[in-house]
Structure I
């Protein structure tokens, strides 16, 4: 019994995804649709509104630009959600979230994915760190294209409407707060029983940088890093990777007109003292100075 919660801005896409789900889900279900063309709510507010209105014990927060290629996938998901320690189930996520600024994904060695992903020209079967013997792979953070969770878990850890006032980071924050609780385990579904196709790649605009920085600084700085149980990560490796991915974030934000880039660059310059870091600092400082005088 699934309540499918959709924050909609396209009647055509909404009609297509509803028809696809109705024909493939295989279990009793309802649609809770938030028409956001007029409301223009932040997605955290829209999803909380939908969850409160949901009748069924299992929730599915999903984008309207997806399509299922399996039959009776609802049965497969419901069985997993019945496990007492099951948190959020999605389709792509990461086994580790370091302390540095980023979205849900950092290293390819930690990312788990099992879905069809539309690109500019083709649709690829994106499989990363998925195993035939394990239909569900544990992660700590997930992408928000589709997230299943029991309503009772959402009631304890709702989307943070106060912190998240836009359309970014809701998935990172939602899955992270559940993983950090240590009460539940989050998963990626890695099975042909639940094959989904995602039609868009997402966007990393100025709002994304702003929300990501704000979320890390004000909420999660003292709780990270976090990793799945059993994964080995030494302090030396953690420090090296923190520096690497922080540098990637700095390089990306310096390409934008973000008001936060000077602050982030300053923070980066004083974050480490390795030889590689000195080179990264020089390169990023030159990039910033060039952009400042153009």
Structure II
């Protein structure tokens, strides 16, 4: 069952979920995730293994003291599914529940810190991928250089940090651009729903730090993958290579690849895209800023 948590606690004090497969609320009990911190849920498509955990999670969020709004994004039908489940079970929420049903590709969220775009994939039913873009962080104040230039610490530093030029008592003009480092580019994470190989997946993943891609089948079962509108490990790697991503994370592994058999998938993928990893239940992948290198994977 699929559910991916994008932890934005440092950036927004929020957690965003991508898909809510059956028993998601039970798995969360084995983590440090608090349902009340979940503010957005993005559903890729309406197949049960990506959706059936949604009513229980939404109800648990209410029972556990959640009172801030929750927004659910997804294909047309997700609103009817969830509202019907809550109505039939006589479940009453302690917070506002909002829906954004997607009818076409495009930007679906934007604020000063993040934007999210959705793109259609190639699955048996309508399936979306999501591209999450972090906005650039302001450049750091070059304190050592200010001190070397004899600029007294205090309120002047705040004005320079804000991009304002200042005039010192001795008449010198300090240009903010000379003492503020370049903005730090934000990170990009692309999370795809179930799909065959498609140019839209490359578009969604272009230059992403991390691409999360399904890998239901091995390379030898390409015909089976195409018949059932899924991807192989090799086709996922080809998408990652074409999109110039930093790290490929393989998920949605078929039960036929349990245990050591899963190594076959990552081995196949690495022949095309070396920086590939299969993600295990409850594993955390840290995503550093680009200047910190590309050693993305860590276990926690």
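What follows is calculated from the coordinates using simple rules that are stated; it is not laboratory data. Bear in mind that the values here come from a model prediction, so they are computed numbers and not experimental data. Cβ atoms are built from the backbone, for glycine too; each structure is taken alone.
Structure above, values below:
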{"quantity": "Which of I, II leads on distance in nm of label points 7 Å out along Cα→Cβ at positions 47 and 247, largest value", "calculated": "I"}
{"quantity": "Answer label among I, II for the case where mean count of other Cβ atoms within 10 Å over residues 135-142, calculated from the coordinates, equals 24.0", "calculated": "I"}
{"quantity": "Label whose coordinates, when distance in nm of label points 7 Å out along Cα→Cβ at positions 39 and 79 is calculated, return 2.2 (choices I, II)", "calculated": "II"}
{"quantity": "Kirkwood radius over Cα pairs in Å, for residues 143-182 alone - highest-scoring structure of I, II", "calculated": "I"}
{"quantity": "For helix-only ellipticity at 222 nm (-39500 (n - 2.57) for each DSSP H run of 4 or more, over all residues; to 500) computed as -11500, the structure of I, II it came from", "calculated": "I"}
{"quantity": "Structure with the greatest value (metric relative contact order in percent (Cα under 8 Å, 6 or more apart), set I, II)", "calculated": "I"}
{"quantity": "Ranking I, II by distance in nm of label points 7 Å out along Cα→Cβ at positions 31 and 167, the structure that comes out highest", "calculated": "II"}
{"quantity": "Parent structure of the calculated result 6.2, given that distance in nm of label points 7 Å out along Cα→Cβ at positions 55 and 279 is the read-out and I, II the choices", "calculated": "I"}
